[in-house]
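Chemist: I've put the structures underneath this note.
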Structure 1
Amino acid sequence: MSAELTPDLQVEHLSKRYQGAAGEVAVLTDVNLTLRRGDALAIMGPSGSGKSTLLYILGTLDTPSGGSVKVEGRDPFGLPAETLAAFRNRCIGFVFQDHCLLPQCTVLENVLVPTLAADAADPQAEPRARELLRRVGLAERITHFPSELSGGERQRVSICRALINQPRLLLADEPTGNLDRTTAHTIGTLLLEVCRELQTVLITVTHSPELAARFPRRVELVEGRLENR
């Protein structure tokens, strides 16, 4: 397969099993997925169906029981722990429902946190952070602390933080779950615009039919497998 045809994310026969009190529980049984730069996918499904588990495996925060995940042709689970951490920091961005911002850091400092793990300082990191914050309408809030922001503003900061290292893969876990409808629409628009403009692979897990309907690709996690909607 030529380099230009290699998927940026390829998942084959992915499975995840847990050992429960009553025996083994299969959460994911046969997940297959192929995405390239600029693709945006919404994953839906009932609570407990394994959506977040799948997202955490794709983000290398959890390990699969079987199958394979490749990001830009590389198997991250074959990397040593230290190398995997660096790979995750460089290639994968996360947007969580609850923001997970550091309360003692300003908006600008929160966005720059992922850059601190790099071996060498990136002189473009702060200008890039300021530009991202300008893009999301927070240029005048960079010295504020999370407690001084609205829920929608905190979510916009978390999106900027996820993008600061220019990841190949952007994962969003219920990014609008705690937001009002108007703010949720704004966040959805921002995610899709960023995906398109930066040519990042975007995967969003959501319970919101309104958000999912705006994505060009939609699937549902049913009995451990992804089904097209």
Structure 2
Amino acid sequence: MTLVLEVDAVSKAFPTPADPLVVLEGVSLVAGAGERLVVTGPSGSGKSTLLAILGGLEPPTTGHISVAGVDPFRLSAARRAAFRNQRIGFVFQEHHLLESCTALENVLLPVLATGRASAPQVERARLLLDRVGLASRERHLPAELSGGERQRVAVARAVMREPMLLLADEPTGQLDSQAAVGVVDVLTSMVGETGSLLLVVTHDDQIATRVADHPQGRRLHMLDGRLLP
């Protein structure tokens, strides 16, 4: 198994007029390609802050992380943005699709951010839409898609560049139970095809169980800024 993620004694504190607000404390984690990790825990326990650090969006106060052997916070801002684009995929609770772009164009956004899409990249985007069951909807705008369909487009976009690390923050929080299961099944099957490491944060016990029950699944719990097995 290829090592993808190393988190070593990461803590995060935010300044306040009084004492610093400690959100994460001594978080350590090691995970490899093909694993499906799910992190549960109450609101305010630090789950989203952890994902922001793992995604190279928010630096830790102490400790360090490594994604595919690279500490993103040792890179310049421009190189870190390029690294995120190439190595890390994101799926959020809100789909964050561009309303003026078609489903196909939204899947291609990680490529279009750095230039024009090549013919093979367009073909890959079409194959991904087909893989998530939306081949017939590639020309539809987000407003013409259901909530579950929009989130499946977001999943296809997240894996467009075959990231080493795929982060999903409450990816089914706005969906009904049937659509939620469909999105999670697409996420986990995509990981099987790309070999990415998947890390899902969720409040939904049904979704957590579905991810963790995979042979390569693992369930973790966050409480008061600490990551527990």
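Just so it is clear, none of the values below were taken in a lab; they were calculated from the coordinates. Keep in mind it's a predicted model, so treat the numbers as computed, not measured. Cβ atoms are built from the backbone, for glycine too; each structure is taken alone.
Chemist: Of the structures labelled 1, 2, which one yields 6.7 when mean projected area of the Cα convex hull in nm², for residues 71-150 alone is computed from its coordinates?
Modeler: Numbers: 1: 6.7; 2: 6.2.
Label of the originating structure: 1.
Chemist: A further question follows. Check the numbers for mean count of other Cβ atoms within 10 Å over residues 119-126 across 1, 2 and tell me which is largest.
Modeler: Details: 1: 10.4; 2: 15.0.
Going through 1, 2 one by one, mean count of other Cβ atoms within 10 Å over residues 119-126 is largest in 2.
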